[in-house]
Structures are given as structure tokens and as C-alpha cells.
1. State the single structure among 1, 2 that was used to calculate relative contact order in percent (Cα under 8 Å, 6 or more apart), giving 15.
2. Suppose you compute Cα extents along the principal axes in Å, for residues 111-302 alone for every structure in 1, 2: which one lands on 67, 45, 33?
3. For mean count of other Cβ atoms within 10 Å over residues 143-150, which of 1, 2 scores largest?
4. So if we calculate FRET efficiency 1/(1 + (r/R0)^6) of positions 311 and 383 (r between Cβ atoms, R0 = 41 Å, to 0.05) for every structure here (1, 2), which label has the highest result?
5. Using Rg/Rh (Cα atoms, Kirkwood Rh), single out the structure from 1, 2 with the greatest value.
6. Can you spot which of 1, 2 the value 0.30 was calculated from, given it is FRET efficiency 1/(1 + (r/R0)^6) of positions 23 and 135 (r between Cβ atoms, R0 = 25 Å, to 0.05)?
7. Starting from the value 13.2: which structure in 1, 2 was mean count of other Cβ atoms within 10 Å over residues 87-94 calculated from?
8. Taking distance in nm of label points 7 Å out along Cα→Cβ at positions 119 and 351 as the quantity of interest, name the structure among 1, 2 where it is greatest.
Structure 1
Amino acid sequence: MFKVLVIAYYYPPMGLSGVQRTLKFTKYLRKYNWDPTVLTTGEVGYFAHDLSLLNEVEKNDIRVIRTESSDLNSLLKKFGTIKMPAEWIRRIFSRISKTFLIPDNKKNWSKRAYLKAKEILSQERFDIIYVSAPPFSSFASTAKLREEFDIPLIVDYRDLWLQNQFAFYPTKYHKIKHKKLEYKALRNSDHIIVVNRRIKEELLKVYKFLNFDDISIITHGFDNEDFVNNPEEDREKRDRKIRMLHTGTFYEGITPLYFLKAFKKLTIEKPEIAQNFELHFTGYFRNENHKLARKLNLQDFIFDHGYLDHGDSIRKLKSADILWFMLPDSKNMDTVTVGKLFEYLGARKPILACVPEGISRKIAQEYGASFITSPKDVQGIFNTLVEIYKLFYNNNLPEFNEDFVLKHDRDALTKQLALLFQFHSKIVE
């Protein structure tokens, strides 16, 4: 069996969407003759911990090596799971961090991960190194391992680096420094994986030395085993209302504001329709959004389930009638595919996508069972809610494209990854 060293800051027991892609790859790699060793962080303070995901790591006997550091998350480890602050506070801290820590606030961990990786590679032979980014400091720090140990390096971009949708460059120096770091790291890599076509296009446009074949696309996905092993909730005894569900966190312009304004309009203009809806949220709905709901007098419609472990979150997806999400119409948001969209596909339920033009809208269109509006179009969302009501009670909701869904199964995506490993490793020589 071939060996891959996986370097990933975000990994269980951390929760939230950043851990899912790497976890599922490492779960299925052995099936395709690749044995993963994961180099990740030690105990940290974080907004969410998910022991069910850690159990999945242990159940699949994935080898994990943890390294401590003095980054902020590590310093807060004694607090365990940390309450997410108000968005304005989080944004201030984010701006401060991006001003003084280049490329990101995980740079201390990334340096220590590099040293730990050197130690591991000095003692064992690996056929390939795989780095999951962000944090991009881990890519910048570990890229030199390729030359030091003559081992191919593959980097996986879950988001853009230089032109990241949430990037903040207070001076020209900051942007130039980021670009130099990314340029150097890309020069030291053998291959690049991205989650969608738009990220590939941006990298090719900015870094002219890259060729089309230097970058492969492996999308986000869903693990079909999660859906098989987590049955729907029993709703037979409940009044048959339309259960709409949003999963995940609201931050950086990702907000329920326009959806809730549209629903408020529904309660005023068509209260007989509004009373047939329930608005469910898992993840972090956050206090400011509860205040917004009370201001709009919608609290009786809202069910906030808080952060759930992954299995419980899947059960909520399967038990919902309509799944919805939004992305703001802001810079480079057209390059973003959010991980939860693919778990929505796995649930095989109709989707309300309040999104700008871009890759996420295209995916929703190809899925088929989607209602699509612009993110701030209150009237459009209102009209769509009325349409959903009529179609739901007439048993005429749109059908999803099963062939499109199956393309995003984690098992099949891991097979693509293993083939790339095989092609770019020294094994083929």
C-alpha cells in the first residue's frame, strides 16, 4: 500500500465544514491502496467540536499525528468549545489578525507542522505529500518539503488564497506579500487541486507559469454512508407543515436578513400560507439573528437547534422538506462552493438557493430540484415561498437529477484523488 502524508489544520475533533473534505478523503483512501497519515493540530479552543467525527477517524483506524503550537486557538484550548462572538466583534478580530499575521493566524502552527513533517519524513518513506488549504500558511511552510525530501507535493485549494472572498489587505504591501508567498508555494508544488472551475480560472489568470493541466478539479461532496446510517426523524404525529432548514453559520455577509424579510412579508400579505411553514436552523443562528427575528415578530416560526454533531445534522437534512442557503453578492463570491450545498444534494431534497451568479448557482441549476433567487431579492424570495407552498401541497415539487448527485459521492471523489496521487508520485517512474 502506498503512503501519503496529509497535512491539514482542520481535522476532527474540530467540527464545522472545514474538516469534512479531508476527513472523508482519509476515510476512503485505503480502498484505493493509499494509506494516509494525518498531521494536524493538537487540542484547541474552537467554535465547534464533533466527537462523532473523531469516532469516524478512530473507527477507520486513520493514523493521526498531532502537533501543538502557540496560535490563538491552541492558547484557548483550556476553554474547549468557545462561544462564537457577535459578528461585528468577530470581524474586528479578523481584520486585526489579517493586518499583523501574514498569511494567516495559523502561521505558528504551520511552522511547527513543517518541523514535525521533517521529523516524520526523516524516519519513514512516503510516496506523496498532500496539503489541504486554508490555512494557506500550511501550504507556504510545507512546500519546501518537496525539494528537501524529493517527494511530490499536491495542494488542495478549498478556497482562493490571494483573491479569497474574505480577503482583507490594509496596504499594498500586504497583497504583494501574499502574492509572493503563493507564487513561491505554487512553484514548489507538483500539482494543484481545486474545488471548482472558477478557482482554476483565477489561478491560471494570476500565475502565468501554470498550465491548464497543472490544476485538477475535485468538487466538494457528500458521504452516502452518512445518509444510509442516519434515518429520518419520525414526523407522523406532527401537523404536516413545510419544514425549511438552513445548516451552518451566518457570518461575513452570509445572513438570514433578506430571507426573514421575505417571510415577514408573507405573514402580512398571505398569512394563510405563512402559517404552513416552519423555519429550522442548525449550526450557529447567533444572537443578533434571534434579535432580528424578534424585531420582525417571527420567533414563533423559528426553531433553532444549535450546533449538532454530524449524524444529527444529517438526520435534520433528511427530515426537512426544503433546504435553503444564501451567499452574498460580494467580490469573488462567484468562486465559492459551500460544503453544505453538496450535503443538500446528498439529502436529495428541493433547495432554495439565494445566491449571485457564479459556481454555486450553476450547481443548483444542474441539480434540477432548485428554486433560485438573488440573495437580496426580498420580493423574489417572497414569490418563491408562495410557489413552494403551492407545489408542496399539490405533490409537485421539482425532481432532482440523480446522475448529477452521484458525481459528488465522497467515495467516487476519493478515487479521483487516488488516481492523481498515482500519476504524480514517483511510483509511475
Structure 2
Amino acid sequence: MSENQIKSPGLPKLFLKKNEERRLNAGHLWVYSNEVDNKKSLLKDLEVGATVEIYSDRGKFCGNAYVNPHSLICARVYSFKQGQAFDKELLVKRIGAALSLRESLYSFPAYRLVHGEGDLLPGLVVDRYNDVLVVQISTAGMQAIESEVIEALMECVKPAAIHVRSTSSVRILEGLEPREETVFGTVPDVVRIKENGLEFDVPIEAGQKTGWFFDHRDNRKTLQDFCEGKRVLDAFSYLGAWGINALAGGASEVLAIDSSQAACDGALKNAELNGYKEDRFSVMKGDVADCLARLRDTTSDRFDVIVLDPPAFIQRAKDKRKGTEMYRKINSLAAQLLTDNGLLVSASCSHHLTDAELQRVALQSARGVGRGLQILVRGHQGRDHPVHAAIPETEYLKAIFARLIR
């Protein structure tokens, strides 16, 4: 046994194939099933959610991880410290560090409190809405200690309510069923948050994902700089965050489009909450691509600013071609609805679509209407969604603010 091997004989050991430890040595937290040396350690014999020690083929300790033998990502490192248990004590330490960062950034307690690997807590996302927490667990290893997660959150944050909304598609890959339950306190129908000097009512149980999309907070603030006196279209508007930020920046009027009636109703209420009546903020319900095409074909009205903030069209690598075509379609339609020198804000939350590829989509759309593309700002996820420097997958959000010029 190497001097670097841990002295705890009871903890299972997972050995990697030759040179497969290089990514872990660089700080990455994932181990893929084809990287495991099954001659030295049988992955299939481990229990789902069990904690293990990971070693190189030469017996050097690489990290402690929890495992799922049935998943492509078969192990996720939770600590590079030998002997570190995956328990409430570690959770309190990591959540406390995450909380300290957010409290230093935001005066109002509405933000992503825990951002998975970005906060060294793989498989755990927690969004905070003042004294209500929404928890999303996506991996079997984190699911195995859900009760400790809740206890740690209670100790660190002391919330009035905690709602578990673990419904992400990653759970399917982990062999987990969707799970939704209020595990502490009583969750109100809506919670009120503050963003960029504005107020929004957010539905928790009836909302999308964890209720709100905090990741675009800074990009929505940037939008305000471009909207004075402008006519704005907010596509995939959800609860109206982009459009209402545009009005705060001086937009003359905003049209918000979403396929959900509940989202449209919520957007109207949020606009009124901030003092904007329907003569300046209106909604259109329907499939966004269909609505854009109808506006193009049935009216001569054009918009000075168009925001495209769609859901992730590319969930998996194999979906990339089809998803990229969807990005091209909506960007092309938007280009046809923009005034000369109009501003296109094109966003993507698909990790598999790079910044360069999003820019290429926007450029092709501009060229399709005989214009050039002038990049003004590149936006990324907010500071409450920290990027793990060794894990490119944690940097998923991108947005370009670009003028279509002649």
C-alpha cells in the first residue's frame, strides 16, 4: 500500500485505469465508468450512494467520492482530503461558505445559495427566496443524505420553510424518481423578491424549475442601459423579468411572449407591482416561434430591442444538431422583426452550445436580413452561480448583446 493510501480499511476503494487520474489531479470532481479499473475494483459491487476512496492505478490517493455504479458519471468527488466523511459537518462547512459569499454580494436574500459543483457540493442546488429555501437534488449520492442536507440548511440559514423540488432530468440518468415535498414549514403560494431595484412575486410550487431564474440577474441589469425610449419584445418571458427590467431602463413599451398562461398572468401582475400598466407592458400567449412568425407576417411594426431567453434546446450532446436549429430559427425570426440598428439579446443556457456557436447563430441571422452583427456586451451567469475552474460544465449560461447594423 502506498504511503498516500488512507488507513481506513473499511471504506471501499475504487481504482482508476492508468493515467485516468489526471483530470482529478487538475481539480475536476467527476469520474466516468470507463475510467475505472474493474480488475482491481468492481464498480458493480458498490451500493448506490456509497462513499469510496479513489486511487490511481499506482495506488495514489485521489479523493473521496460518492458513487452510482449505474450512471455514466459513476463517482463524484466531494473532498480531496483523506478521511473526510460525507456528512452533516461537511455540509455545514460548505453551505456556510456559500452563504457567506452570497451575503457579501446581495443586500436582499434572494439568490442561488448553493450551485452544485461550483460550491463543491455536487448534485445539490439550493435557491433562496428570503426565508424560503427550494432544494433540488439531482444525484443518488446526495439523495442518500437528504436528511443531513435539510439539517445543515436549518442550522446555517434558519429558514421558515424548505421545499424539495427534485425533478431535474439528471435524476432519470441516476435512476431516481422525481420528488417534490415541503419538508419544513409552510410554503406560501408566492414569495416576493427584489432584483435590480424591482420587485417580483414568484410562485414556488407552481413555478418553473425552482421558481425563478437568478442566473440572468446581471444580464437583465445590463439590458436597462439599452432601453431608453425603445420598443422591446421579451420572448420566453416567464414572469416578465427581462421586460420589466427594460421598462426600468426607460423602454416606451414591452411585449412579452410565453407559451404558459400562468406565466403571462404572472408577468402582468409583476409589471403592475412595479407600477407599469398594460399600455406599456402587454403579453402574448403562444409558442414563441409561431408568435414571432405571426408578428412578422401580420404587422409592419418592428422592435428596437428583442430578448431571446429560451429554455435549454440542447439537453444532451446527441441533441446538439436539432437544438442548434431551434436557436437558428428563433434568432432568424427575431432578426426579421428588428429595426435598423436594433439590439438583439440572444441567450442560451445549454452548456453544449458554446459562446462562439451562439455568436455564429446570431451572425447568420443578421446576414439573413442583409445586416452585420456588432457585439456590444457578452453576458454570463451571475456571481451566485460560481464556475468551478476545473469543470467547464459549470459555465453554462451565455448571452450576447449585439446590434444588427447595415
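All of the numbers you see were taken from the coordinates with simple rules; none came from a lab. What you see is a predicted model, and the numbers here were worked out from it, not measured in a lab. Cβ atoms are built from the backbone, for glycine too; each structure is taken alone.
1. 1
2. 1
3. Checked 1, 2; max of mean count of other Cβ atoms within 10 Å over residues 143-150 sits with 2.
4. Structure 2 gives the largest value of FRET efficiency 1/(1 + (r/R0)^6) of positions 311 and 383 (r between Cβ atoms, R0 = 41 Å, to 0.05) among 1, 2.
5. 2
6. Computing FRET efficiency 1/(1 + (r/R0)^6) of positions 23 and 135 (r between Cβ atoms, R0 = 25 Å, to 0.05) on every structure in 1, 2 gives 0.30 only for 2.
7. Answer for the origin of the read-out: 1.
8. Of structures 1, 2, the maximum of distance in nm of label points 7 Å out along Cα→Cβ at positions 119 and 351 occurs in 1.
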